[in-house]
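Several structures are given next for inspection.
The numbers here are math on the coordinates, done by the rules we state, and not lab data. Quantities reported herein were computed from a predicted structural model and do not represent experimental measurements. Cβ atoms are built from the backbone, for glycine too; each structure is taken alone.
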Structure 1
Amino acid sequence: MQYFTNRLPLRAAIAAAALSLQASASQDVISYIPPLKGDLSLSGNFGELRPNHLHSGVDFRVGGVEGKPVYAVAQGYVSRIVVRPNGYGNALYVAHPNGATSVYGHLQQFAPAIAAWVREKQYAAESFFLDVSLDSLAFPLHQGEQIGLAGNSGSSSGPHLHFEIRNRRQEPLNIMQDGVYRMSDSRPPLIRQLLVYTFDTVQGLPIPEKYRTLGVRQAGGAASLAGSDTIAVDGACYFGIDMQDRMDNSERTFGVTGCTIRLNDTVIFAYNMSRFNFNETRYCNAMLDFAESQRSGAKIVRLYVAQGNRLSIYRQVRSQGIARLKPREKAKICITLTDDAGNSTELPFWVKRAEKAAKKQAAGAPQQALLWFKSNTCESGGFRVTIPTGTLYESSFFELQTSPPDRGSASPVYYVKQPATPPHRAVSVGVRTSIPERLWSKAVVVRMDDNGRKNALPTTFKMPYFTASSRSWGRFFVEVDTVPPQITPVNFVDGGRLGSAQQRITLRVKDNLGEIKSYAGHVDERWALFEYDEKNDLMHYYIDPERVQTGVQHTIWFTASDVAGNIHTFTCELHF
């Protein structure tokens, strides 16, 4: 691994200078050191397609264990501190003289002075959650100063350091592509398969459909179709690719950060994951073929810009990336993939248009058309969904499957099969069912995903529907929830005594329908800071001798509530 400590490469330096409104020219060139000591390796790269977002930084590996020291990559000051049980967990934002901001996420701990300040703020607000901005006087930093320890807080699936550099507009930058740090990488992107999509005209709407899936052979950066090098289509088409990248000395897979399509040497589609705005990150869902993912499990990136896709990563896109050929025309297609190190893979082939396009019409019962540029409301049986303008990336059809009540549901189960792509904005889901009025306050709309996980949604009742908002499709039904969250001790028993080496009290707090709406912990009737580890359903109270006398008996009070308003208060006596 190599890294630059003297200056940004010319391309990034010019971009930084153009974005600077106040800093001097000398300040626009900044030296970054690594945030971790030793050889660096990645477990995730910039722009990877994650659930409902683009990955906005890089994930540095830390050997699978928490506690590795993290350092400020340049002079600056702590400009923002966030503590939350999901997302980046414990995160620090450091502002630098050139207007850039470096971000350090999933930390196990902050540096002692920062940690003490955070703790005071949490106790003052009586809240574990914290999101506060600071001025340059609170925590100024020298380059290389330790600011915390790498960890696994928030939505992290394992110990690592999530790291970003953002420009003055708070747009995350692809620091590997810009050469701020370099990894050993001589391996070109890998193309696993090619998909061809054509358009079926249904009720007057051009609806994309998968046409063919083709195998690909590859040697180094040269790829070819496994069969004939000519694809016959009967109309306009676009392409999708199952692709991934690898680096030297690692079997982890990474996202491919650049793609270009040439039609007879004319660029008709290109994207480059060099930067993006957080306001647009959810548009990444428009890049994926969710129907194919549900069918085969493959993550297919569509080389096509849907009408409602507002991602700014695209360059030189003509006709949305669609290849439009005249009858009997044959055209050469060349798809080029590039990674952060500049390695590339080319896949050339030919597309031939049939002499006359066949008129196609989908079989089966008529379905309700959903138009991407307007709001849509669909009702079927006891189910209603309202889809606001700006929610769909392209026109689709509404397909609903209904099954009898199951596993305690108080209504039939309604499965939204189409559209398959998650909605960009929240949709309003209404379920109609008959339950006694005395139970209305405990009735919630539940969304269940394909893995059977349930999540109760905040619900209102307006005759005749129980209504909730959702930013995901799935199976929806009403369930009467009278079960409060479960609270169980993990490392102690009621009336027991903590050992002298035990520094924390741990509770497991879990709800039958997935979400804890609020909680509060007290020791001897005084509010106590319980840190929420959401992904493991744990609450940790670290014994604080400055606030609680040790060596005596204490009363622990912990209260948790769920979306349906069920409350459980746990109490016990404990000596520590």
Structure 2
Amino acid sequence: MNPYAYIREQVIAMVGSLADDGILPAGLNLSSLAVEPPRDPSHGDVATNAAMVLTKQAGMKPRDIAVPLAGRLLTLDQVEAAEVAGPGFINLRLSDEFWRARLGDVLAAGAAYGDSRFAAGEKINIEYVSANPTGPLHIGHVRGAVYGDALANLLAKIGYDVCKEYYINDAGSQVDVLARSLHLRYREALGEVIGEIPEGMYPGDYLVPVGQAMMARDGDKWRDLDEADWLGEFRRFAVAAMMDLVRTDLASLGIEQQVFFSEDSLHQDGGIDRAFAALQAKGLIYTGVLEPPKGMTPEDWEPRPQTLFKASQFGDDVDRPLRKSDGSWTYFAADIAYHHNKVERGYKQMVDVWGADHGGYIKRMTAAVRALSDDQGHLDVRLCQMVRLLRGGQVVRMSKRAGNFVTLRELVDEVGRDVVRFMMLTRKNDAPLDFDFDVALEQSKDNPVFYVQYAHARIHSVLRRAAEDLPDLPLDLENLTRADLDRLTDSAEMDLIKQMASWPRAVEIAAQAREPHRIAFYLNELASNFHALWNKGNAEPNLRFIIVEDRAVTQARLALIQGVAFVLASGLAILGVEPLEAM
């Protein structure tokens, strides 16, 4: 149960009862009515703005609504106190029995606690990473990869039917450069001394084994042919090899995407033509002349007729060209076709995760999706800022293997998958992030992933210790669920239960905001409160989790911390981090 959603239902029911009695008008719009934790916990457990949002509709002063509404809410068994504060907010204090029952909810659901059908199975496509297939993934790709994957997990938890997708940019000139770079490595594999890699080609030694594989397959077949004869085959071979490398890199982060969509396929199967025809049929294509770009004087601008999409009709600043001067499609035309394909696959909800330098592209792409879907589709573009690597207080700039960037695999190999994933989610995606190797390798409170995993492992250590100290005390989940939770009376214990009970709400808020970093924050706070309760037990022996002389309180406290372990596991699963049972 989401207790805040439940209390909101009760508030709505009581508004209805006041309307039935003629105290409030009938037919009030309650969509803006909220129930949430008060800013100051001393004011109560939950607060509602009901009187504030209904005052205009009802034609009444807020307090004239709040006072009778608070009186009705006080009749509920779970409400111990209902107070009207300020201009008309209602603060409710709920019974300990109500909160203890929420611990029962946690134990019944296990790590699935927080799952919901909020999104009712709606399809959503999340495209992330989508790096050019020209080499291994590097630190610039890591944050978007982790953010996109965690967001997909988060949206799935609230009931979306999620498709995780990678768009392969395999149709541009960079793939020709990759093919020529591979041809050099192929000649090298044949025994030729190639010398320095020419400027503008890909110098990384990751192409050495690819060149050797091409030689092993085809011998010297391609060595003396003209570029026109070998370029296409080397493009295909190189892209396939790079995508194998990308999939391996992503797997090292625990990422497995369901769809890998080729840009080149849009050129080969007429996808761009179909998208163009769809826009043309809607009257959204015309031939026109654009104004000079900002900052460019008319003398520097050569106006010419272009094939344009009416992007400004859907919120963009200007209309956008779809063909180049040589008649070939623009990059934007291919991107339109790709999103048209998503619309054709039934996706009205789409999330694209891009690098921060693509912010200027958002308006035209969202305009295209609106146009293609007759305003039924929605594209939500999320930008990820760059990551700065630090070691010993200094910025890390060079890779041991690649020469000009730090690879994803180097990062994972040094600090581990869990650390990379968690720490990439310790800040909002559009805020800069420093990844400090020294902190990442610490086993301290300053290392957030260690702190959270340690809480989960410490709980399992307590459960193992209890099994040793009280071998005849039933500690399986079924019996913990039956524990006498009334024995949980300390304020710190009750606060921990209330925090766990807020987990379903935290998940829904994070998912709706598209902000998985909120999950990392929640887990860190929950772990902190658990560790604080542990320390309180060290200072006050009567609050220890295991009291051999009092089996009932021991069982209740073990039920409590088992609940914490379930919530930690639930959150770590969203982040793609393993909930360790021993450290």
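Give the label, chosen from 1, 2, of the structure having the highest value of Rg/Rh (Cα atoms, Kirkwood Rh), for residues 262-437 alone.
2
Starting from the value 17.2: which structure in 1, 2 was mean count of other Cβ atoms within 10 Å over residues 78-85 calculated from?
2
Using Cα Rg over 2.2 N^0.38 Å, single out the structure from 1, 2 with the greatest value.
Going through 1, 2 one by one, Cα Rg over 2.2 N^0.38 Å peaks for structure 2.
One of 1, 2 was used to calculate distance in nm of label points 7 Å out along Cα→Cβ at positions 126 and 278, giving 2.9; which?
The value was obtained from structure 1.
Which of the displayed structures (1, 2) returns the greatest value of relative contact order in percent (Cα under 8 Å, 6 or more apart) on calculation?
Looking at the calculated values, the largest one is 2.
Tell me which of 1, 2 gives -1500 when you compute helix-only ellipticity at 222 nm (-39500 (n - 2.57) for each DSSP H run of 4 or more, over all residues; to 500). Could the numbers behind the result be given before it?
Numbers: 1: -1500; 2: -15500.
This figure was derived from 1.
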